[in-house]
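**Q** So, here's a batch of structures to check.
Laboratory data are not the source of any read-out in this text; all were calculated from the coordinates shown. This one's a predicted model, so the numbers in the text were calculated from it and none came from an experiment. Cβ atoms are built from the backbone, for glycine too; each structure is taken alone.
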Structure I
Amino acid sequence: MDDYKPISTPVECEIKLFKDDEAKKVDPILFKSLVGCLRYLTCTRPDILYATRLVSRYMETPTITHFKAAKRILYYLKGTINLGLFYSVSNDYKLVGYSDSDWVGNTDDRKSITGFIFFMGETAFTWVSKKQPIVTFSTCEAEYVAAMSCVSHAIWLKRLLKELNKPQKEPMEICIDNKSAIALAKNPVFLDRSKHIDTRYHYIRECVANKEVQLEYIRSHDQIADLFTKPLKFEDFTRLRNLLGIIKQV
């Protein structure tokens, strides 16, 4: 860290990492140790979640390119060490989720990336960034699969809150920035276009029909889950980080 320079984002915009990188190999034990520490930090710093998941793909045979990407996250953290999630006192227990995807975001197998986050009131308390288990044929399908993961997590949270005597009386709101994916979940007419999608991914339709969840359209400009699916420019990253609730600690 002696060559530290302030860096404004944890991952370089438009970065492309590959498993079969021909660059010089690095010590996998050192790389795994570094990534393990970063993964631990994602529990309180969700703004590094996507970047950490990105470098986590290459722990088997890391190269100097992968190591530099991991070190960039450290540089970002050192420059933003005074930032953290703000948790305020509130009696608002309403759950709201944000779901997004990056179509064919994985450069090695062309699978898409799922990202979602849940707020209770104005407080973010659970977030996910992961690779989708199947290859999708369009952005609509990628968003649909991501929404299914988000809805499944929402149902689990709903049951947990019920056990804690904080039941969700209204359908849980899930915000998605793709109108076609919302239509696919709501309208059975779209069934012919989605027969090739595994039956389990249509679980979302049942939840919508039973009014357990409510899918709402949100502009991509305001889609907080975008932080967990792809590298962003500084302006977009900072704006969404603020919406996430990460602020400078006093």
Structure II
Amino acid sequence: MKLSKKALGVFISAFFLLGCLKSETSNKHYNIKHVIDGDTVELENGQSVRYLGIDTPEIRKREGEKWVYAPDAYAEEAKEFNRKLVESKTVRLEFDVQKKDKYDRWLAYCFVGDIFVNAKMLEDGYALLYTSPPNIKYADILVKMQEEARKNNRGLWAEISVIAPKEAKHYLNKIVTVEGKVTSVRQSPKVTILNFGQSKFKAVVFKDDFSAFMAGGVSLKAYKGKTVKITGKVKEYKDNFEIIVRHPSAIEIVG
């Protein structure tokens, strides 16, 4: 079958475009144009990339329709550390099961030379562990790096406030360690909630993260009656205050 010149031109253009797209998605080396904060960067092609497995203090907060500069404690330090590691450098990005988030950012593990950037941010105390199934390829390594930082009181671990459950309302969107006694554990197929007496603070574990506790041999019911330290970012939900726990390493039994 012969193709007309016009049809042949369309076919060649489509073939060339397909080849370019294939090359773009298979090429895992990219140049970093700009560091947005401690866990987010922008590539030279304009694509934003969110580091998998970690969470750093926020640089901005939303007020109405606008984002305003309002850095949390250690946010600027985390951004600067990330900038020194990757800005204006060529990095290798490695993806997990999910490649994008709801904001159309790529979700990736970042490597510059022989440095695993996600792990380095944790190891030096500039980030907290933030694993989220199904993206857990390097979870074991990241857990170890956070434990190293916590044990040696590095970075933000030296700055985190230890508070009582009733004080959580004063630390909205801040990273803190809440210390208190778990008075009850409420479980359902979708969520487990650790309650702390009459306070409005709760620790929440969603079903996607149950497997991390089971893999570590941790029963969520066993926290009842224990005094624990829970580290994470305080969020507000239906007039209550909570820390969402994604891994058992965020909960330390102290009594």
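**Q** Where does the value 28 come from, among I, II, when percent of Cα pairs over 33 Å apart is the thing being computed? Please report the intermediate quantities before stating the final value.
**A** Values: I: 23; II: 28.
Label of the originating structure: II.
**Q** Can you say which of I, II returns 29, 11, 7 when semi-axes √(5λ) of the Cα gyration tensor in Å, for residues 87-150 alone is computed? Don't skip to the answer; put the middle values down first.
**A** Details: I: 29, 11, 7; II: 19, 16, 10.
Matching structure: I.
**Q** Work out the source of 1.60 here, i.e. which of I, II gives that when Cα Rg over 2.2 N^0.38 Å, for residues 47-102 alone is computed. Before the final figure, lay out each step's value.
**A** Numbers: I: 1.60; II: 1.33.
Of the options listed, only I reproduces it.
**Q** Still on this model: Can you say which of I, II returns 4.9 when distance in nm of label points 7 Å out along Cα→Cβ at positions 167 and 231 is computed?
**A** Numbers: I: 4.9; II: 1.7.
Attributed to the structure labelled I.
**Q** When distance in nm of label points 7 Å out along Cα→Cβ at positions 183 and 239 is calculated for each of the structures I, II, which structure yields the highest value?
**A** On the way: I: 2.6; II: 1.7.
Answer by largest value of distance in nm of label points 7 Å out along Cα→Cβ at positions 183 and 239: I.
**Q** Where is FRET efficiency 1/(1 + (r/R0)^6) of positions 79 and 143 (r between Cβ atoms, R0 = 30 Å, to 0.05) largest, in which of I, II? Please report the intermediate quantities before stating the final value.
**A** Values: I: 0.35; II: 0.80.
Once FRET efficiency 1/(1 + (r/R0)^6) of positions 79 and 143 (r between Cβ atoms, R0 = 30 Å, to 0.05) is worked out for each structure, II has the highest.
**Q** Next question. Can you spot which of I, II the value 14 was calculated from, given it is relative contact order in percent (Cα under 8 Å, 6 or more apart)? Display every interim value, and only then the final one.
**A** Working: I: 23; II: 14.
This value belongs to structure II.
**Q** Figure out for me which of the structures I, II the number -11000 belongs to, where helix-only ellipticity at 222 nm (-39500 (n - 2.57) for each DSSP H run of 4 or more, over all residues; to 500) was derived from the coordinates.
**A** Numbers: I: -11000; II: -7500.
The correct label is I.
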